[in-house]
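What follows is a set of structures to go through.
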Structure I
Amino acid sequence: MNPNNAASGLAAQPSITLKIFLSFVSGYFLSYALRSINATIAPLLESDLNLGPGALGWLSSAYFLSFASVQWYLGTWLDRYGARRTEAALLGTAALGCIIIAASDSLVGLSVGRILVGLGVAACLMAPYSYFRRCFAPQKQAQLAMWMLIGGTLGALASTQPALIVAQWLGWREIFVICAGLLALSALAIFLLIPDNDLKATALARAAALSEGTPDTAVPSLMQLLRHPTMVRIIPTTIFFSGGFVALQSLWIGPWLTTVIGMSTNQAAQALLYYNAALLAAYMAMSVVSPKLESLGFALSRQTTLGFFWFLGSMLLILLWRSESAWWAWILMAPGIPAVILMQTQTALMFPKAIAGRVLTTFNLVMFSGAFAVQWSVGLLADLFAWMGSDAAQALWLAFVVLLVLQLFSLWWYLSRDKPISADPAHG
């Protein structure tokens, strides 16, 4: 039996496909909401707990520190235990983290909770991606992946004005209690409703390889992957563009709108709602536009490069536009984000399918390490510039200028190095 055909047929029934997708997307929805929630409730945290920019930056970026640290091990867990067991167990950890956040009054307690949340949601995209890769036909992959991203962006939408309304009604602590319950329900759904088809598909593939005398593909170490010319070329842009986007979306857009532009907390939450809605529309449009551009000879790499320049232009506009209507500059950034995110797909295509999971988790490790570094550093820089005499708005503005300079440097690095030869013979 052909393992590819067998794997594709394991989850071919529409009702099973829907059940699997909805179970997975519930976790990713909550993951994205928790990633982005601090951008909305930052003013509440600042007033209730007396947190400065540096402490707020650390608290939000702690999520990315734990998220990134587990990525390499995650690939092994998914291979060994399957997506169902791995994600269900981790979501339970995230639920515990939410309870700790809700019960904490100190930065230490909040940090412990935030770290556990980051650890607990670390598999919310990689688990379904690995499951889809093993259990669904190749022509289904892009569609399923794009709908996962749309589900995540809906989570980001929920973390804006709707979350603020609930936080002002019940309290920000109650938000995390609710999230803990929803995470537990998502873990239960994944554990009970998703079959171990990915493990069956893996077993079939190994049996086929043994019967055909095919040797196992060598598994590179983390350092070997990080030293590969493809990774060396993209690491700076992954940190400052992909990671920078995550850092901005999940925290610093909110303080920028309230501190630099002078919007109220409710106005900023509404602007964040519009921003994430624009991102949702951009993802949906890119799912149609990108394949058509490829068919016309406009490769993924060129689309990504265009996304980098769009991002830089948007950042410059954000820095220069300081009036009450300047929140529109963030909306104008949205169309370029999907092209930047395409770097992950482009990178995976440069390596053999057999190690695609480890390549994807390595990329995630770099991206979320970048998100951690950028998010915390912006806060520390804002504190530094404030200590040097700048007011709060000017201090945050100067921190964004430093980020823009680093993005320019990373793009120069990316464009100045030769494009590496693909390590995958099918895409050489």
Structure II
Amino acid sequence: MKVQRFEWAGAAATAAAVRRWSAEAAPPVEVDSIGGLVREGGDAALLALTRRYDVTEGTIERLRVEPEEAAAALAGIGAELRAALETAAANIRAVAAAQLGEERRVELPQGHTVRLREVPVGAAGLYAPGGRAAYPSSVLMTALPAQAAGVGRIALATPPGPDGRVHPVTLAAAALCGIEEIYAIGGAQAVFALAYGTETIAPVDVVAGPGNAWVAEAKRAVYGTVGIDSLAGPSELMVIAGHDTEAEWAALDLCAQAEHGDGALLVAAVELHVLEAVAEATERIAAARPGVSATAPLALVHVPDSSDAVDLCNAFAPEHAEILEEDATLLAERVTTAGCVFAGRWGATAFGDYAAGSNHVLPTGGAGRFTGPLGPGAFRRRITTVEIDGPAAAALAPSVDRIARAEGFPVHAESAMIRR
């Protein structure tokens, strides 16, 4: 693990310095060529790309995974794992359902009404990472909010393993959610296929789900052709450590996120000895666990007081923030940009990654300044309906007339005034 101490230079300047340093090791990513291959070659290009990047020990001849294979995978997993997935699904579903908006009618002074309602998009494309590992949690985190939103068609793309088959636990999660349209493709090519369509895959309206840097860049490239949830890249965690923080606990939390790769890790503490203890424990635990990235960047900041730590958090906008302070609940109320906040010593980010009910598809790279967790809203769009009767039109038309003529659009003005 790469460790760097940063001198306190104020929240904004320190956060910017940590961001720059954390991003230094990120490799350059170019996805336009992959997008061009998918658009021009369709299914054949997808199969060729999958053979090149994913399937190394087996073969793959078709993109779609039949629902019967997913159902068999669900029937074949152990009872304890199934119960755990069902617990996670129930919590995620409950939190997603609570986010649905209600229809509203606004009565305006001129006598007309504007009705606000939400409708689901027609089709959603979900991406769940995979390949050599299985991420059933990402299936739950994307599929259940889309279902809560009322999406009619849901297509799941996930990379096959080296043998050419999707991991059975991933398929089991898809079957648990009732997802029947499953494709064994991954990476940027999966995003382009969902957005543009191929002979086998019909295009969708929204692409959502976490992934590596290539997946994030592909989502950036297709935005505008389709909607996206966010640019959810490598996992991040900021820990605000208090005087009584258990260094081993905080270190395990940091190392857990470094299992995902080289996302930014940041620890802020008022007490220097606490900062040093967390850093020592993190390096020790990381060195003893092969799955933890050896190149994950860990930034250490000695802050003047806990309010400065919160200011740093808001400036840094981490994907996850843990507040391991006695007054964690009060401090959490002041956090405005983190994707998900875990308040108190018991609230490890791992709970949110799997079963707490909050979503683990979160903004990274500072995107928490303008977006939030994946939820049903990513799969719904607002529609307004304007109802104007004769008296309301007469009352409103003069205002339209004056504004339209000021903007140089006299026919707009006539269109309104003729109804007066």
Structure III
Amino acid sequence: MGITDSELEKIKEQAFKDFEEYINPMKVRTLNQAGIHLMEGKREGASVWDLTGKKYIDCQTGSGIMNVGRHNSEIINALKSALDSLDIGVFLFFSKQKADLAKKLAEITPGEDLSCTVFGVGGGEAIDTAIKLARGYTMKTEVIYTEKAYHGHTGFALSAIGRDGYREPFEPLIPGFKMVPYNDLEAVKATITDETAAIIVETIQGEGGINIPGDEYLPGLRKLCDEHEICLILDEIQTGMGRTGKMFGCEHWDVVPDIMTLAKSLGGGIYPISATIYRKELQDFFIPHPFIHLSTFGGSDLGCVVGLATIDYIQKNNLCEHAAVMGERFKQGFTTLTQQYPDLLLEVRQKGLMIGLQYTNESIGPRMTKKFADRGLLAVYAGTDSSVCRIMPSLVISDGEVDKVLEIIEDSMKELSGEKGIGQED
């Protein structure tokens, strides 16, 4: 006999108790308050199921980890096949898998000069590598970053986060970091000095609320960096691998950085891997320092196999184009919703399947998150701004699933619009 519903519920509740006791009690309480009482079970395509069997369309996806879908069988089979002969490998030695993935990244990144890679495990490590490389190559110390930026929680990366709540408990941080408003070229110009080594920005701000730069911003940064011999670092950890309708977000503005960081979806939702890709000219720094930056598990042989399989899956299934088409389908629906519910939805910010719903006040984000979850949709308000909901589904999402998401959002807005206090702060 199979496990009964009541037994599954007991298993789920025990898992929550164990998570609360042994990992993070406040995470459990916070997500429960947001109405997300989910313990992930089955995963497939654009959806995830609770242990008790409830299905959700996943539009959170770890902020862009699952671009090729949840539990992608092709990526899993590539990993299974690799396990017949490989392990993670030894970081100090050479492997064909590392060389193959680095070569592939050189082929798919924009321009002709992003051709060298340092591998890591996570996004923060990739950002640390990028900043270290910029400082080491330029022999300068200052780094300009932006308000609401999110680059990870490790050493150099933490110093470039534009949110006080992440930074203050650990101050003093690494010196030399200067914050400016995002999408403000004049502020950057006023901050540059002879000691500026790098400007680091997310191509589109994710955690900050899906903030999309004006058309002159990234080209303007590129020009400033060229004029002052500064390294332009573009964080493509959320925008890369097809998310915006192109393989990399910076391609929308025809800008090629000096250093680009990838993580999240490079691992296909199966195996952790990150990459810091940089212009060949910057390789000069590593010639006298070949072992100055090491990562025990970065670019493991298994991770590289998965990375290659993920890129192959995106390319052969035309997921960049599919993301653009599904993005347009979402856009049409959101245009209607903006007109129908002006007291709730102020604007929609979007590139492909990287979407931010800007509500009219901060109280709406948590309330809508709960209503979404009740109806089988996972979409959470932004960590730095609860008035913004991020919609970032897997790129394999279908027409029907897009329509279902829009239906859930419309139903939730309809219900919320009838509740007392909408359009006003609580």
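Readers should treat all values here as calculations from the given coordinates under stated rules, not as data from a laboratory. This is a predicted model, so every value here is computed, not measured. Cβ atoms are built from the backbone, for glycine too; each structure is taken alone.
Miscellaneous remarks
- Given 6.8 for distance in nm of label points 7 Å out along Cα→Cβ at positions 53 and 229, calculated: source structure among I, II, III: III
- In terms of distance in nm of label points 7 Å out along Cα→Cβ at positions 341 and 397, the structure with the greatest value among I, II, III is II.
- Comparison of I, II, III by distance in nm of label points 7 Å out along Cα→Cβ at positions 13 and 349 - largest value held by: III
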